[in-house]
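Student: Once you scroll down, you'll see the structures, which are given as structure tokens.
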Structure I
Amino acid sequence: MYQALLQKVDERIGKVYVKNLGLDLSRVTAEDLESIATFLEDVIGLELRKRLGNIDYDLTVNVWLSENTLNIEVDVEVYAHEGFKAEGEVLIDEALDKGLEKLENELTRRFSA
């Protein structure tokens, strides 16, 4: 019965982060791209669980290289009451920021030029 009261909060939080970390992307392999995606899923997932508690969500991370740029796309879908939307956006944003900060440190450690 409780699940019937939930709905997908389907508004997108559109953010684009562009940072030059001075990485040597020529060293990045397909396996590295997969491990970067897994790392980010784990870190953001942990941050979301800390902030959202028992609220259901889906998290997808895609990582690819194009034109000497490392591209990362994160999609978070949260299933919660409509009233949660405003607070939820702030919590998701915090989780994404924390995850990306940890990823920057990891990438710099592994792929510094």
Structure II
Amino acid sequence: MNEIVSRDQLVKQGGKGLAGVGGGIAMLALSGLAPVPSLIIGGIVGVTGLAVASSSKEDQTAGYVAAGAGALTALTAVPFIGGLAGTIMTLGGVGLLVAGGYSLYRFYKGMRSRQ
């Protein structure tokens, strides 16, 4: 049951774990912004995400995720749908934290099996 995990697999798990935890923290922080900063920061994150998505094929998914997070951040400033967008961002942030934590746990187990 304690098979040795390959180095490439460990690198992927560690990277996904750190990205998930970092993205979750960022989503939770962005969901609590005031209306004017959320429009400005949401626009910057959205445009940056689209630029990353169009720049290279490998980063396309990450760019679209960042663009979506920017759009949701900007939507939190809109009076009628801001509450729904904030709830979606909170749920997404918690989901990213859980997924990132699980990937880091698998990374830790893989590192322990190599010792």
Structure III
Amino acid sequence: MFKAVGLDQGPFDSSWFFQTISRLIRGHIPLLFVLFAFFCFYLTEHYSLSKERATLEQRKEQLTREIHEVRRRTAEIEEKLASESDLKWQELTLIRQMGVVPADQKKILFVSER
């Protein structure tokens, strides 16, 4: 059942299982190194791709918000352009921006005394 291990033998030399494993490892060290290198490369690429994917998702959300903002501003500008031919709108614009009042109306200013 137990075999004595001599001084010239290591603890793994006595079993055929360990001898077979040892031969496989010794014979396939370059293959194991290549597999380990590919595994490390895969992990690195997977991490960088997931990080890049997250960055691209954030950029996509930002661009979507910008598109909605541009569309909203475009609609406002189109509304203003469409209303420029309206005489009432022109009158309101003159009153608001230039302080011009039509002849039949009175202009009242409230001044604070601070």
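Student: Out of I, II, III, which one gives -15500 for helix-only ellipticity at 222 nm (-39500 (n - 2.57) for each DSSP H run of 4 or more, over all residues; to 500) as computed from the coordinates?
Tutor: Structure I accounts for this read-out.
Student: A further question on this structure: One of I, II, III was used to calculate volume of the Cα convex hull per residue in Å³, giving 104; which?
Tutor: I
Bear in mind these aren't lab numbers, they're just calculated from the coordinates by the rules spelled out. Predicted model only: the values in this text are computed from it and were never measured.
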